[in-house]
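What follows are several structures.
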Structure P
Amino acid sequence: MSQQLKDRLSKWGLGIWFGIFLVFLYGPILVMLVLSLQDSSGGSTFPARGLISGYWYSYLGNSASAALRTAAGVSVVLAIIVGLIASALALSLIMAYRRMSRRAARAFLYLILLSLMTPGILLSLGMSLWWKLLGLNVALYPAGLGVQVAWALPFGFLVMLAIFNRYDIAVEEAARDLGASAVQTFTRITLPIIWGGVFGAALFGFTLSWNEFERTLLVSPTATLPLEIYGELTSATLQPNLYALGVITTFGTILLVFLMLIIVALLVRRTARAQAAALAEDSVEAVAAMPALEGA
């Protein structure tokens, strides 16, 4: 067998494998999309009936779906708060991590990543028991909020760690040499460079909180969207309105991510232009000052 034929077969094999991977990854979403487009006679399984209809999407606006809408509102608010807290904590932790010795930093990293290794249902159970030992009522705020922040924080920290691995500490040293205080160095130098990582940590916190189920199950008497969906699945017959809700949330999340990426790209470009303009201005001033220095 010639080498050219082997290369061609290898490419075809990798292409087929990649296609199987895409079907495995996005096939359930496509199935959910098809079943959500049935009319009122449609069921939760194939064969699909009454295609193409928006009946189950309009069904989400009926009084029968009021609990789902309320739970979705609770999840949105909770996800925003989790994203903000997780990003702020990730930023403060990475600033502390950079100033530790190598041995302390390694132990600190393992401690932060411990939440990733703990099964979610055990974390939820532990948080529930902890609040009961303190004699406090288990509620979405702050017990549910705390467990979701503990889940999102390691991801935010890893995002910030990746950002600071490409960060040049010399820019901070140059700012301090020019007389900038610690606060000025952070707000005018460090934060504009790393703010994309802060934004990414917040986005991670939002998406993780929006989809979180097992870590919230035992600490939240208030139904979030995943908890409400689980309740409907266990207490009633599955209807295609949940497929319609899944399509809306899935594609809404994807759209949100793309919008955030566009915003990040635009702001990064704007920051780069501002920095380039500042450097050009400094260069012009330096060139203008050269004759005066030579004359002196």
Structure Q
Amino acid sequence: MRELNVTEITEAVASLCIEANHHLDEAARGCLKARAEEEDWAPAKAVLAIIEKNIGIAAEGEFPLCQDTGMACIFIELGQEVHLTGGTLEDAVNEGVRRGYTEGYLRKSIVADPLRRENTGDNTPADLVLRLVPGDRVKITVAPKGFGSENMSQIRMLPPSAGAQGVEDFVVSAVEAAGANPCPPIVVGVGIGGNFNRVALLAKEALLEPLDGANPDPFYAEMEERLLKRINELGIGPQGFGGRTTALKVNIRTAPTHIAGLPVAVNINCHVSRHASVVL
């Protein structure tokens, strides 16, 4: 059994909050560059060039990638052989978010109550997803999620008879309805299966997949490619100015489901597909 003081988790979360808000990973930057080279619509090409310039400025560490520095979505894979000491995991995570957003001068966007709307002042509480895994390590991923894209999310409890075609039609319709609101080019996370709450989490976790990878299941890899093609044929384009680049990538995650159901969720991310990880 390995002991780990939760102060290490706090420090890691604080650092990751700042890193994720300033640095886009290499796969995402490469994907944007490739799309820009393929784009032949002048306004779209100009917008993509501005986005690339913005990414470079943010990487200098003074200004974040986006003014909406998001709700702090924290994903933790906790090894079963780890004994946490010095406090609770949830308190440690929230303290890390508090420090990261305060010390990093990141916008605080969380209200304590959805209707009374009083800002908590430090971007807490975080949205924490915890998974127990084998081993004695702790993997922490911080994914700040802006709500321009989050507000465009949709979920549908389809009948099994809808099949793959029904799933794909729903995903495309969700992106079409979103239009320019989520600041395209977007990354589309799709969850299929599970139940009402599980499918939404699948869609959000799909956004953590690298943009230069492919689904390990050939069936879903082909579906991702079909969806990307259909979405880019919508012509929404970067920031809604038209063109061939409405989406950078579609990632799908699935889970077993009930014989009577076919849950589908779409969680959209803007081109600032932010997330950073560390293993303790």
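Computed from the coordinates by the stated procedures, all read-outs in this text should not be read as laboratory data. Bear in mind that the values here come from a model prediction, so they are computed numbers and not experimental data. Cβ atoms are built from the backbone, for glycine too; each structure is taken alone.
Suppose you compute helix-only ellipticity at 222 nm (-39500 (n - 2.57) for each DSSP H run of 4 or more, over all residues; to 500) for every structure in P, Q: which one lands on -12500?
Attributed to the structure labelled Q.
Rank structures P, Q by FRET efficiency 1/(1 + (r/R0)^6) of positions 118 and 270 (r between Cβ atoms, R0 = 41 Å, to 0.05) and report only the one at the top, that is, the highest.
Top value of FRET efficiency 1/(1 + (r/R0)^6) of positions 118 and 270 (r between Cβ atoms, R0 = 41 Å, to 0.05), among P, Q, belongs to structure Q.
Can you rank P, Q by Kirkwood radius over Cα pairs in Å and just name the one with the largest value?
When Kirkwood radius over Cα pairs in Å is computed for each of P, Q, structure P gives the biggest number.
To test your reading of the models, identify which of P, Q gives 3.7 for distance in nm of label points 7 Å out along Cα→Cβ at positions 142 and 230 when calculated.
Q
When mean count of other Cβ atoms within 10 Å over residues 22-29 is computed for each of P, Q, which one produces 18.4?
Derived from the structure labelled Q.
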